[in-house]
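Quick heads-up: structures coming right below.
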Structure I
Amino acid sequence: MKKFAQEYTLSNGKKLVLRTPQLGDEQGLIDQMKIVDKETKFLARGEGEFNFTLEQEREFISACLDDENRFFLVAEIESKIVGNCSVGLISSNKRYLHRASMGIAICKNYWNNGIGTRMMNECINWCKSQGLEQLELEVVTENSRAIPVYEKLGFKIYGTKKHAMKYAEGTYADEFFMILFLNE
């Protein structure tokens, strides 16, 4: 993965650094994921399900850094990781080499600052630089905060997965399948 670093000034005056992760970020990423898993029901995991050890997270970061078919960003404010976003090929099979998928997670205290839009724009730019044709994501249909952001970036809904997730109390969540066609 190509190294990336970009600094932005947020509307609140704080400095945001978007960058590729590096060895040494293990604890910060673990802490960030444990926070977001508690803050929202819209992620694939629930509270307590993220259980990477420092060594496992180190191996994950190393694998990402060595993978030319993936782009992984962390969002850092005041030396604290507050978000992450990644994009990568759906599959290395030739029939799928035109497609990528992405995921994003930002700590609630940092919502409404444009961090997600900035991270997603960098992922979109990476996809375009790789010659990819479409970027895909899945989002819980009730996630009324994220869907308008995705739509503003050009994603459109192309289907619904009924009962895509089942919560501990027995209720279900549907997910929209969204695509951004990068050549339009």
Structure II
Amino acid sequence: MSNEIKDCPYCGEEILAVAKKCKHCNSELDLEVTTLEIKKSEVDYGTLLLAIPIITSLLIWIWVSGMSLLQSPGGTLSLLMLTTILGTALVASMEASKVGMKSDRKKGTYSPTAWFFIITFMWIIGYPIYLYKRKHYGLKNRLLAGVVITLIFIGSYGAMNASIEEATAQMQGEFHNLQRELLGQ
């Protein structure tokens, strides 16, 4: 029989390492380990977190780039940006909640609610950092993929926004020229 001891995760009292039930608080100890292992293996939204900005980038290049100025591509672009930011923030906070993330200064992690607001208000920094910090809860570190996808998404948004502004300026210039011709100036 092993004489190794450990602390009960529920009451903190010393118990045998092989104990299946705490003799002090009567908590089932096998359930905790099994539940955590199942919870972590079933909850990995990493692929979805990476897919949201990729899908949005594709929509920017396929859908928004084909719009005329009369179809308000700038508004659609802004809506796609908002959807991406809120979507990734929501999925990250759901994942953080399911794996039991808590604010921990040593790990540099935050509560699910805090992650939602960090990603929402500082997406360029918060999104990749979350993809890195999730490793502290048994999930795969996706920092590199997150940084690359962030750059692709921001680049796509910036390029399309610049293109829309250029087309708008060109259209306004043509309108002013036509206005001058009609007024005979």
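Laboratory data are not the source of any read-out in this text; all were calculated from the coordinates shown. On a predicted model such as this, the values are computed, not experimentally measured, just so you know. Cβ atoms are built from the backbone, for glycine too; each structure is taken alone.
Matching task: 1, 7, 13, 13, 11, 10, 9, 8, 6, 5, 4, 3, 3, 2, 1, 1, 1, 1, 0, 0, 0 is the computed value of P(r) over Cα pairs in 5 Å bins from 0, in percent. Pick the structure from I, II. Intermediate results must be reported in sequence, preceding the final value.
Values: I: 1, 8, 16, 19, 21, 19, 12, 4, 1, 0; II: 1, 7, 13, 13, 11, 10, 9, 8, 6, 5, 4, 3, 3, 2, 1, 1, 1, 1, 0, 0, 0.
Among I, II, the structure yielding 1, 7, 13, 13, 11, 10, 9, 8, 6, 5, 4, 3, 3, 2, 1, 1, 1, 1, 0, 0, 0 for P(r) over Cα pairs in 5 Å bins from 0, in percent is II.
Starting from the value -8500: which structure in I, II was helix-only ellipticity at 222 nm (-39500 (n - 2.57) for each DSSP H run of 4 or more, over all residues; to 500) calculated from?
I
Could you tell me which structure in I, II was used to calculate FRET efficiency 1/(1 + (r/R0)^6) of positions 51 and 123 (r between Cβ atoms, R0 = 25 Å, to 0.05) as 0.95?
Of the options listed, only II reproduces it.
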